[in-house]
Every structure is written in C-alpha cells, then in structure tokens.
Structure I
Amino acid sequence: MRETRPTRRAWRYVAAFGLLIVLAAAAAIYQAWLRQPAVHDFDVSDTALVVLPLHTGSQHDDAVLAQGFSAELIERLAIIKDLRVIGNASAQRAVSENFDSRQLQWRLGATHSLSGTLRIQATQAYVELRLIDVASGQVVLAQTYGRAIDEMSLLSQDIALGVAKSLKLLIPAVPDAARIEPDAYRSYCEALHLAEDRARALESLRALVAAQPNFARAHAALAREIVGEARPERLAPGELEEIASEAKRALDLDPYLAQAHVTLAILACRTGDWARCMPMFQHALELNPSDTFGRMAYVYWLGALGFVDQGLREAEIAWRLDPLSPSANFTRGRLLDTVGRHAEASRYLEAVTPPSAGLVYARWHNAVWRTDTDAAAKLAVSIPESDGFREAYLVVSEALIEPRLWSEALPLISTSERATGRMDVLRLLTPDPDYAVIVGGLEGMLRNGWPSYYLLLWMPEYAKMRHDPSFQDFLKRTRLIDYWRAAGWPPQCRAEGEGALCD
C-alpha cells in the first residue's frame, strides 16, 4: 500500500494554521500580561521578607489572636535596617492562594519567608518559627520563642531580634513594650478582625480603652479606625475630637506607634496645616516603613499639594511593599493617571481584587483618558444606581461619542449633584466647563476627604483649569501657596506676582 504524503499546499495550510495558533496564544499571553502589574521590577539586591500569617491548630479565638500577632510582628520587623517587609494584605493572599516559593519570589519579590505556629498553653504563648531562603529552600532560622501571655508584644520583639541576627541586619533599639493582660490583648486582636464592621469595631475598641486606659495600641487603633472614615457626613458628634484625643493618648504611652502619628498627620492635613502634616507623615513612615495605609494617605496628600511626582514615587514604594494589596494597586493606578500615564494606570486598576467601591469610577475615567469610549460605556452600566451618578455616567459615555447628546447629559449632572450633595466631576468633560464651579467642588472634596478626586486638579488634561482665576483664589484659601513659599515649589509651578503659574 502506497504511503500518502501531504502536498506542498497542504503543508502551507498546516503551517499557516500553526502560526495562527501561536499568534493567538501569544495574544492571549500579552492580554493577560496587560491585566497584571509588572512584578519583575523589584530590586533583586533587596532582602525582602514575607511574614506568612501564623497557623494555629486550636480554637477560633486563637486563630484571631494569631492573625493580630502576625500583623504586630510585621510592624516590629519593618524597622530592621535594609529589610523590606511585605505588607499584610499580600501575605494573607499568599496563604489563601497557597503560593509556592516561585510565586513568593515572582509575585511578591520575596527573598525570605517567615512562617510558623502560635500555641497557647495555660499562661504561656509559644511561637514555632522557620525563616527560609525562598530561592534555595535553605532554613536560615528554626526556633521556638516563648513568653507569658501578658508579654505578647515582648514576644514579637524577641522574634524581630532573632530574625535580624539571622539575616545579619541591624535593628534599632526601642524601649520594651508594655505588658498587656491576656484578655485585653485578645480583645484587641478581635477588634482588628472586625475592621469590615466599623460599628462593632468601634464599640469593641471603645470598651477596651475604657477598661485598659494604658493600652497604647488600643488607643491608636481606635483613632485610626475613626479617621479612616473621617468625612463630615460620616462622623458622629465629637468623633473628630475623639480621634485627636485617642492618638495623643497612644503617643503619651508609646511615642513609637506609627499609626498614631499617621492619624494626627491626617488631621493636620484636613485642617490645612501643611507645615505640620507633611513632617508627621514622614516621621510615621520612618517608624513603620511597611505601613501601607499611612504611606497611601501620604501619597494622596502629596498629590493634593501638587507634589504629584513625589506622590507617585511613594505610591510605587507602597506597591513594592504590598504588591497584591487592592489599595496599593488602586493608589498606584490613580497616581499614574494623574501624571498622564494612562495605559500603565489601567494595568494596576485592573489588578484591584476584590473590586473596591470607587474602582468602577477610576476605571471609567481611565478609559476616557485612553479614549476607549466603548470600555467607558460598558463600565458605566455597572455603576450602582444607589450611588446617584449612574444615569449621568451613562449619558456622558454616549455624549463623548455623539456630542449632540451633551444637551441631555448636562441636566443629569446637575441632578446627580442634588442627589449626592457634592460636585459631579463629570463637569470637567463638558464642552464648556465652568472652572470656578469645578475648582470649588474639588476644594470641598479636598477638605472633606475624597482624596482620589482632588488629584484631578493636577492632571495634564486639565491644564486650562490651573490657568483660571478661580485656581489662584483656591491656592490662597487653602494656604497651599504659603506652604510652597516656605517649603519649596512643586515642579510644575512657579511664583508669579502674588500668585503662582502652574503648567
């Protein structure tokens, strides 16, 4: 029987089909790459440690205790000189997704991992730890640390010293942490676990500081919990004063608590006291470089003052410290958008998992700045009706394609403003924007804590707004220009008479 051979034409069809498969696979890989932030820009010379949440084989109460202790341990380790300690959000995700050594290196930039088990036996706490070089798999440190349960903070200090010694790194000397009653420490960890339920977390922390007035971390946690929602419409009477009082009490007890310094920095910025708030942020981040909450707050306030490039550098540091954190990816995306790097910004906004409340708006504006009107129209459909902006975004999405529809969009923008009580930033996209109204609206957002929006003041797309007389009035009312004269000018601004010229 004669063997049948393919003809040349058939071979060409096979080759062409094979090429299509290769190209399709390459396209799929490229699209997947676009959806993920680059993770290969970590400095390979870094010593970077991921602290995996401690395990516990006992009851749920001890699991919560282990989670709170793991977070405190990250803070203790973060002050080790020349060590990058990866943030808690990324560490939690690494455990939940069961990362192997390669993923710890590639996705987190980790050179070492610290894992172990917390055991509570009678009045003692024991932590069995393994410090591993993730590239080689070599165990650098394997040790069990033990303390009385009322010495949990001292236990975290012992571990930090042991890790620093094993990695041949230096750790600054700090005063010994105070002893805390076991039930109080457990209540503190439980309150941190309730972070998604603000009302219960506040109730628990207030009860704790009343019962344990010398528990510095509890005072600091209460102040941060309130300041995280410190917008006038969300604050109960007296909460603004409570923030300052609790943060100051925490620092009286322990001046090294970074989160209390961050809280006071945020309050100073909210009142326009720029000369105090910026150094306070910087000091807080020296005390705890891995505090991504504090660093991202600093990022937004740097952006508010016009120091957008510096803010972007800090956002990049926050992402390097916690690359899988939804907030770190969102913040880096927003700062990239602010400097006009919209394609890069899209990658970080796409990586925000799970989606946050404001993500759809950030992604919608990013699509508009990338002139991807089809993507913007699809995103507008997913805006919750309860927000009060959905109808305006739907019609503006269409008006960007068909300008005659602006006559329908403008009334809907006004309707959304009446429904929500604040200026709709869609006004910036209208054919003839009223910059006085827009600048006034953004100033309100600056004062009332809507940080992602007031970055619009500094975008290259809206340079005309910075040349409007209303912008000069804004600089004077907010005392930004006074701060610039004393501390230095943002790169895009320079003095001009009594005001400033900002490109």
Structure II
Amino acid sequence: MTDTVKNLVIVMSDEHAAACTGLAGHPIVKTPRIDAMAAGGTWFPTAYTNCPLCVPARASFATGQYVHEIGNWDNAMPYEGSPPSWGHRLQEAGVPVTSIGKLHYRNDDPAGFDEQIIPMHVNKGVGDIMGSIRDPFLPERRAGSAIAERVGPGESNYTRYDRDIAERAVAWIGEKGRALESPWVLYVGFVAPHFPLIAPEEFFALYDPDDMPLPKAYRDGERPDHPWLEALRACFVTDSYFDDERRRIAIAAYFGLCSFVDHNLGRVLDAVTDAGLGGTTDVIYTSDHGDNLGARGLWQKNNLYEESAAIPFVMSGPDIPQGKVAGTPISLVDMFPTILRHAGVAVTDDVPGSDIFEIMEQPDDPERVIFSEYHAAGAVSGAFMLRQGRFKYIHYVGLPPQLFDLVGDPDELNDLGRAATHADVVARFETMLRERLDPEGIDARAKADQKALVESHGGVEAILADKAVAMPGGTPPPGTESAF
C-alpha cells in the first residue's frame, strides 16, 4: 500500500447478481459507474458470498468466519456482536468507523461502529422466524404473491430509503470525512436491487419489458429435477404467481434497480472526489449475494447457483491497480483481513480469509478454493459449495451432489454430479469438503438450533398462525412498518 492512502469506503448493495453489470458483459444492464470504477481500478470476476441469504452473509462479512463456525444460520439468527467484527477491531485500534444504511444485525448494540446512521436491522430484533422451520417439514412461503404483484416502475420504501442513505453518505464524506485527520472507514449499505422489484421511473425507463429475455430453464420441463431444488421450489412458490408478461416486467424492474444502485454508488464516488479525498481514499463495491430472477423457476436467492451465490466485487482508488482483472477467486470472508490491513491493524484473529490487497500483489491463483453454504428457509438439508478452478461442487446432506463445469457450461445447465465421466472429480471434492468439516454434523446442529428457536417463539403452529410471520414482506426500513 502507498503511504498516502488513509481511508476506506465499503459500499454493499443487497441481492445484486454478479452477471448483472456492464463490466461482466451483460448485454442489457447499464451500470456505467461500476464499469468506470473497474476500468480505473480492479475487478474480481470470480467473487462469492459465503451464504446466499442476507443475515448469514452479513454475519460472515462482519466476522470473517463461515456460517457454520458462528451459527448465524438464517434470517432469524443475526449477528449480535460476538465474535468480534472488523468494526470492533478498528475501534480497539482507535480507527474511526461509521455505518450508514443496511446492516441486518440483531440491533444497534454492540455492532462495532462508532456511529450508525439510519441503520436497518432485522425486523423488531427478531427477523424471519418462519425461515427457521425446516424440521420436520418446510412450510410453503406465500409471500411470493406480493413479490409477483408488486413489480414495475415507481417508488417503494426501499428506494426511498436508498435515496436517504445516499444523501447521508454524501454529507458524511463532505463534512466528517473531510474533517477527520486520522484514517477512517465508512460502510454504506444500500438495499437495491433487493425486491420488491419496483424501480424508480427514470431507471425503469431504461428497460422496455418487451425486450427483456425470459429466464433460463424456467419452464416446468426445463427445470433441474434434483430433490433439494424441488423442495426449495415447493417452499418458495413465487414463480407460480408469474406469467411471462409479469416476468418481463419484473426483470426490467430488477435491471432498473441495478442501474439505480449504480447511480447511488456514483454519488458516493463523486462525494469522495468533491471532498478532495480522491487521493487518500480507496473504495470497494460489492453485494451480500445475488438473485435468481426466475431462472429454474426460482426467485430471490437461497441456493448455490451462480445467479444466487456469485457477487460483483470492484475496488478503486490510489492504492488499487488500474484496469486489472484479478484471476484469483475471493469471497466475503476475505473482507475481514482486508479492512484491518488497510487500516494498519494486525489480524490476530483465526479467520479463514486472506487479505485482498495481498492477493492483488501476488500472481493470479485461479485454483484458490472458495466455500459457501446454506442452511435456511427452503433447505431440506444443509448445502455446501466448493469452487475450484473450472468446477463447482455442491454437496447436499443426504441427497445426490451436483457438479458443474463453469468453463464449458457457465449457465449450469448440465449437472455432472451423477455422471460416471466425472465420478473422480466428485469424489475428490467430497474428500476435500470432509477434510474441512462434517456436513452431517453441521446439518444436525443447524436444525437443532433452529428447532430450539422455533420452540422459544411458541412452536411451529403458533408461528404459522401469525399472518405477519407467514406473509413476511421483507425487513422494513427505519421508521416504517413495511418494506413494500
């Protein structure tokens, strides 16, 4: 790192699929600020969440540890301040650290920030209890009707919240950021392009629904017939509320929301420049996970396909190589050591991630192994992903594995998990996984923790009888009662 760099801005959106940017080669989505950020900085085209769900992903991001290590299994088991986050480590070292916008922890304290500005945490400090019901059955989640109905141009509580976040981030950078003499870290958490798929008029207008492609493999006869995915679709029945016209409108709105978050990111980048901090501030843009957007009959996240698990990751600033496309895969757990090193704080914690600045300084390592997992709503059993080189392996406890050749089959339409031609590859990955962890033991532990949580809230019947729980509308922004 150069001696002149002091500050770090981390911008995290919610549910932004890695492929839905111009720099990733998407033929329709317009993200000029992200693209320009990559052109003047470094882009990691192979970046992943460590869990394709908001709360667990953000707990891993905060602590630098995997979900099975910290037990934040689902959206009702949020981060509560332990183990220490990178924010706590910065505070201990006297580095000013502020958050603006969505965090999705339990509540404000203790979260590892000197100041939280309009934070979003799990609803009423509880979160999605229905998502903890996995044993002995997966309940049908009917909120998909609201997701399908509320699509198109307009404003939602989330877009209004994001505008407020952008305004406050611009003000903080121009006032406090410019005034601080010591190095600081600012986290900015936007909600877009998270559903509801309602995009502000000027951004929806960029995309004609009639020109939108329909999702891949979304028709009944095209969907993968794997039992884990069939159980997921039976739980999340969202696609049953869509017809092709509404699918196209929803996709246009999602693309509009991608352009909307790009616009808000641009406001943050401009604020850094306008404050005279461009020469002393690095910026990172990423997301907590992606969105299926109707592919394979699935919406939102909740699985380990690329649409759901792969995330955008771009860095820019005086400390970042310009125009670099990094060939080493990374994931959100790498942010813990990265943030600490940037601030000059020693990484004494036992964490699985690596400093991304060191990764950039070394030769590309395309064979670096990336790990992700899922134990939440719709998961009949624990799912574990290993990505190494051209292959992605997904292990489902008690069910057949999946294997994809992401070079020859980037759309993941040809599952090699049960193919005799790739039995040796599957065996190698399973051995690699079991050397890391005990999948059956972790699955049992997650379900036991979730069952105990469900019982503490009155049991399955009581939870399902509560309409506010059975029809969740997403986490409401501060000062509102509904996300929609």
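A short reminder: the numbers here are calculations on the coordinates, not readings from a lab. On a predicted model such as this, the values are computed, not experimentally measured, just so you know. Cβ atoms are built from the backbone, for glycine too; each structure is taken alone.
On Kirkwood radius over Cα pairs in Å, which of the structures labelled I, II is highest?
I
When Cα extents along the principal axes in Å, for residues 244-299 alone is computed for each of I, II, the one that comes out at 27, 24, 15 is I.
Just checking, which of I, II has the largest value of distance in nm of label points 7 Å out along Cα→Cβ at positions 212 and 396?
Working: I: 4.7; II: 2.8.
Result for distance in nm of label points 7 Å out along Cα→Cβ at positions 212 and 396 over I, II: largest is I.
Structures I, II were shown, and helix-only ellipticity at 222 nm (-39500 (n - 2.57) for each DSSP H run of 4 or more, over all residues; to 500) at -18000 was computed from I. With relative contact order in percent (Cα under 8 Å, 6 or more apart) derived from the coordinates and found to be 26, which of I, II does the value describe? Derived from the structure labelled II.
Out of I, II, choose the structure whose coordinates give distance in nm of label points 7 Å out along Cα→Cβ at positions 84 and 308 equal to 2.6 when calculated. Each step should come with its number before you reach the end.
Values: I: 2.6; II: 3.5.
Computing distance in nm of label points 7 Å out along Cα→Cβ at positions 84 and 308 on every structure in I, II gives 2.6 only for I.
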